[in-house]
1. Matching task: 15 is the computed value of relative contact order in percent (Cα under 8 Å, 6 or more apart). Pick the structure from P, Q.
2. If FRET efficiency 1/(1 + (r/R0)^6) of positions 391 and 559 (r between Cβ atoms, R0 = 30 Å, to 0.05) comes out at 0.00 when worked out from the coordinates, which of P, Q was used?
3. Consider the structures P, Q: one of them gives 161 for volume of the Cα convex hull per residue in Å³ as calculated from the coordinates. Say which.
4. Thinking only about distance in nm of label points 7 Å out along Cα→Cβ at positions 367 and 407, which of P, Q has the largest value?
5. Out of P, Q, choose the structure whose coordinates give helix-only ellipticity at 222 nm (-39500 (n - 2.57) for each DSSP H run of 4 or more, over all residues; to 500) equal to -18000 when calculated.
6. Check the numbers for distance in nm of label points 7 Å out along Cα→Cβ at positions 551 and 575 across P, Q and tell me which is largest.
Structure P
Amino acid sequence: MANSSDQGLTEPTSTSAQMPEQDKPQGGEATAPAVKKPLWLRLFGHDLTAPLVLLFLALVFFVPGQWTVPPLDRDEPRFTQATKQMLETGDYVDIRFQEEARHKKPVGIYWLQSVSAKLVGQGAESPLWVYRLPSLLGATLVVLAGFWMARAFMGPAGALLVGTFLVAAVILGVESRLAKTDAVLFSSIVIAQGALARIWLREANHRLWGLGFVFWTAIAVGILVKGPVAPMVVGLTVAGLMVLRRKAAWFKASAPVIGFLWLILLVSPWFVAIWIATDGTFFTEAIGKDLVGKIGQGQESHGAPPLTHMAAMLGVFWPLPAFLVLSLPVIWQERKSPLVIFAAAWFLPSWVVFELVATKLPHYTMPLLPALALAASAALMEGAGTRAPRWLRWVSAGLLVVPALGLAGATFGGPIALGIWPSPPGVVIAALGALLAIGAGARIVSAEPLKAVTVAIVASASISVGVWGFSGPALSPIWVSPRLVAAIQDIPGCPNPHVATAGFHEPSFIFLQGTDTRILPPAEAAGFLAEDLPENADSCRIAAIESREKDAFLAALDAKRLVPELVGEVDGLNINGGDEVLIGLYRLGKSSGEN
C-alpha cells in the first residue's frame, strides 16, 4: 500500500515495489488499474485544504444537538455534576458527586470541563453544552489528528478519506455529545499513534525529540483523562510492531527514558495530591474495584461474551465496516506493507484484550477505529472493490444499507412506541439519508467504491442531523429530569425551592436541579417537608415522590399529622432500565397542623 516519506510531506510511493518479487501478491485485485478519485478528493485532497474540509465536516456531524439534547443518564451527569461541585467548592483535587466520593477516573476531564465553564460559561451555573465543549473539541481533534496520523503513510487525498471515515462514525458522533472522558481520551491516543508511526517509519539512529515530546505528552494526557487505557493501546501497538518486524531498536528514537520521566512529571502532581487527600482510597477504588471489577465481571449489567465487540463494531463504526469488508482482499494481499503492519499492531492486540474483558460497552473499542479506517482507505485508494467478487460487494452493500435503514426507521418508530408524534424534519432528513445509503450500496454493487464513499458520507451526515438535531431532542417522554425540573420551577409562589426526591434519583436530576437536592427514603422525605425553612420569603420545600414510594411517603406524613398538597406530576420512561415513572410533586398543605 501507499507509503510516503518519513516526514509524510510528499506523494506516496508503492510499498509493493519495495517487496521482493516473490513476495508480491499475485492475482485478484492486486492487478486492478488505478481508480479515478472523486471530484471532492481531487479538489480538496491537499495538505492545506483537507484539514479545512474535515473541520467543516466535524461541525456538520458534531454540533447538532449539543445544546438541545438533555443530559444522558447516567455517566454524563455524574461527570458534569462532579465538575460543577469542583467549581462550587474550589476543590480541584478530590472528585465528588454530592457527598459521595467519585474515585473511578482521574481528574483530567473535570479540569477541562472546569476551564470550559470558566472561560465560556457562567462557572458552576453554566448550561450543559458548556460542559460538553471538551468532548466536542476532542472529537474534532480526533478527526484532524487522524488525518495527520494517516499522512505518515499516504498522500493527503488518502488521509482525507481516513478523516471522513472517522468523522462519520456513529460512535464518535455519540461521544462528541457526551460530557465525559472518551472523546478526549480518543484524541490523545490518535495523537500518540501519529507520532509513533513517524518514529517507527524513520528507524532513526538518533533521538527524534519533537516526535518523542508529542508521543509521551499525549500518553500523559490520556492517563490523566482515563488512567490505563491510553498507555495500554499505545503500548500494545509498540509491542506489536516490535514482534511483527522483529526489531526493537527503532523505539530508542522516542527518547524512552527522558520521555517516561517527562510523563511521570506531568501526571504525578495530581496523583500525589489525590493520594494525600484521600489517604490512598482513590487508588483502592479506581484500581481495586472499578478497573479490576470491569476485567473480572460485567459491571452494571454490561457483561457480554467474547466477540461481542466485533459484532458491535459493525454498527458503531458505521459506515466504515462496509468498506472495510470490501477492502479485505487488498489488505490481505498487502499485509507486508508498513501501513498494514502498523494498522494490525494497533488493532489486533487491543481488540483481543477488549474481547477478553468481561465488561463490554460499545465505546470501549473506539480507539481502534483509526486503524481500520487507515487500512480501508489505503485499499480503496488502490482500487479495492473494483474487482471484488459480486457476493462480497452485496455483503458490503448490506452492511452499509441495513444500519442506515435502522437508524432512519428509529426516527419514526421510536416516537410512535413512546406514544408521541415523530419529528417531521427528523424523519424526512433521516429518510433522505437512508435513500442516499441505498444509492451508495448500489454503487458498491456496481463496483464504484470511491463514488459510494462520497454518497455514504452525505447519507451519514443526513442521518446524524436528523437524529441529533431534531428527532432526539423531541423524544420528550424519555427526558424526565428536564421536565421534572421545569415542573418544579412552575410551582406558583416558590421560585427558590428546597427539593428532596424519593424513588427517582437519576444523576441528571441532581445536575439540573442543584447540588443541594436531597435523595431520601420516603419517610425521611416526609420529614423533610416539615423542616424549618431559612428566612427566605420566596422559598418552600418540595418533595418529588416516584409512584412506587407514594404510599410509604403519604403514610409517613399521616403519622406526623401533616397534610400534603399535590402541586404537579411528571410521567415518562426512564431510559435506565426502561421503567415507566410517575413522579408527584408535593408540598405541605395550608391545613397541616403542628406536630
Structure Q
Amino acid sequence: MKTEEETRRLMTGNEAIARGAFEAGCVVATSYPGTPGTEILENLATYPEVYCEWSSNEKVALEVACGASAVGSRALSAMKVVGLNVAMDPLMTFSYLGATGGLVIVVADDPGCSSSQTEQDNRLIAPFAKIPLFEPSDSQECKDYVKQAFELSEQYGIPVLLRITTRISHTKGVVILGQRMEFPPKAYVKTGNYLSTPALARKNHARLEEKLLQLEEYSNRCPQNSIEWNGGEIGVVTSGISYQHAKDVFEDGVSYLKLGLTHPPPRELIREFAAKVKNIYVIEENEPYLENQLKLLGIACIGKERLPKLYELSPEIIRNAFLSAAENKTYHVDIKAPERPPVLCPGCPHRTIFYAVSRYKDVVAANDIGCYTLGMMPPLNVTDTLICMGAGISAGIGIEKSFRKSGQKKKVFGFIGDSTFFHSGITGLIDAVWNKSSIAICILDNGTTAMTGHQAHPGTGKTITGENAPLLDIEKIVKAAGVKDENVRVVDAYNLREVEEAVKAAHDAEEVFVIIARQPCPLLKEVRKKRGNAVYQVQQDKCVHCKMCLGLGCPAIVLKEKEVSINREMCNACGLCWQVCKFDAIVRVGD
C-alpha cells in the first residue's frame, strides 16, 4: 500500500497529461515536438507500456494514432498550436469515421505567441470538426480529463480534442497518481467502416450530428461542467487557465460556471446559471468562444468589450477590466527583467552561412521555423519571409517565379533545418525540381530538433526512447528528388571559406542548388563534453577595432568602451570570429 506522499506528485500540465494517458491504458502515442507541448511525449515515452514516436510531422502523427484507434487501441496524438493546422486533413475525416479505441488529440495553444507564429484559438476547431472539447484548468484536471476523454471517445465513438495553453502546460500543481488500467484491443474484424468514400461519408455525417446531440445531453450533466454558487449579484462563466485567474481576482460572493467540457456547449446548464445571477462576466483568452455561445442563447453578458482578444490574460488585466479603483488591489513591482532579443546562440553553426549570404545585396531569402529563423536578426538580416514549416523552400519558389516573370534580377535563397526538412521540406524540394526553379536551398543540419530541446528526428538515427534507428541521409534524399549531383554541396558549417565557395556557386546557379551545411548544435551534451575548456579570446595589443567580428552577431562578442572582448563563459569555440579577423587578434585557448 502506497502512502499519501507516494501517490502525490508535483507535475506540470504536460507531465500530468502524460501520466493521465498512461493510467488510461493508452497504447500508442505520437507527436512532433513543438513548444509549449513538447514534454507530453517526452514524459509519456518513459512508460514502456506505451509505444511512443516522434513522427515526421503532425499530419503523420495523427494518422498513426487514427490507425491505432481504428483497430481498437487507445491512442493519443499531441501537437502545438499551429501543428493542428498540419493535421487538419486526418482530423476532419476521422471525426466522420469515428473512433473504436479511444482517440485523444492534445493541442497546446500559445496565447501571447511566446513561441509560435500565431496565437490562434483552437477551441474554434472543435465545432468545425464536430468533436468534443475538454479544457483543463490545472495539472490534476489535465490528468483526469485525459482519462475522461478516452472514456468519452469510446462511449460515443468519436475523437476528442483536449486543449491546453502555455500556462497550463508549464505550471506545476499537485497531482494524485493512480494505477494504469489495461484495455486490450478487441480482435480486429474487417468491416469497411473506415473507408471514407463519399457514400459512407454522407451516412457518417448524419451519424456524427446524432452523436453531437447525445453529447450535449452529457455536457449538461458531466462533472467537468459545474456551478460554484456564492451569490446572485455576479456570475462568471469561464474555462481553462482563465478560471484560475478569475478566482485570484474576485472576492467572496461571486458565483462561477466552470466549464471543462466546452463543446458541445451545455446550453441547459448555461441557462440555469444565467437565470440565477444578475450580471454575467465571460472571462476567456483570445476569441469570444464562450461569450458567443451565451449570446446565441439570448443571454446578456459582458466579455470582450472589456477584455482584450490579444495575448494572455492575467489577474491584473481582469482586475482592471471588471473592478472599480477602490476594489482593484493590484501590486506593482518596479524592477523589470532586462530585455533579451532572440539571437543565434554563441557557436551556432547556422551563423556562418547567414554571414556568407549577407554579403550579397541582391539576395531575397525565405526562411523557415526553427533556430535558423534567427538569421533574420541584425546584424545578419537574412530573411524576407517567414510563414510556416516548409515554406522556407516553397515560398522561395513563389518569390523566384515572381521575380522571373517581372524581370527583376534577384537571387532567391531558401533556408530550412534538418528536422524541418523531414517535417515538410521534401515536398517543397520536389516542387522546386519539377517546376524548374532556380532557388538556392540551404539545409542547415545541426543533427537535432534544437529549438524545442534536442529531440530526435529521422536524420539522427535515434528514436524518442534513444533506441538505434535507420538514419535517413539528407544528401541522398535531395539527389533522389532530382537535384543534380553537381548542384549539391555538403559543407562544414564552421569552415567559412568552404561555405562562402558553396554560397557563390549557389548564387550563380540557374537550376535548383542545394547546400547542406553540417555541424552539430554546440549545446548538445556530447558536443560540449568534446569541446572541453576551449574558447577564443581577443589579444588587445593586436586588435585594431575594425569590428568585423561584431558583424557576426555572436552574443559572446562584446563591445564595451571601444574594446572588443569575448565572454569566455558564453564562447562555444566555433572559430568563426577567428576566421573573419584579418589581424590575427583572436586566438584559441584552453585546449
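1. P
2. Answer for the origin of the read-out: P.
3. Corresponding structure: P.
4. Once distance in nm of label points 7 Å out along Cα→Cβ at positions 367 and 407 is tallied for P, Q, the winner is Q.
5. Considering all the candidates, the number was obtained from P.
6. With respect to distance in nm of label points 7 Å out along Cα→Cβ at positions 551 and 575, the highest-scoring structure among P, Q is P.
Readers should treat all values here as calculations from the given coordinates under stated rules, not as data from a laboratory. Everything quoted here is computed from the prediction, not taken from an experiment. Cβ atoms are built from the backbone, for glycine too; each structure is taken alone.
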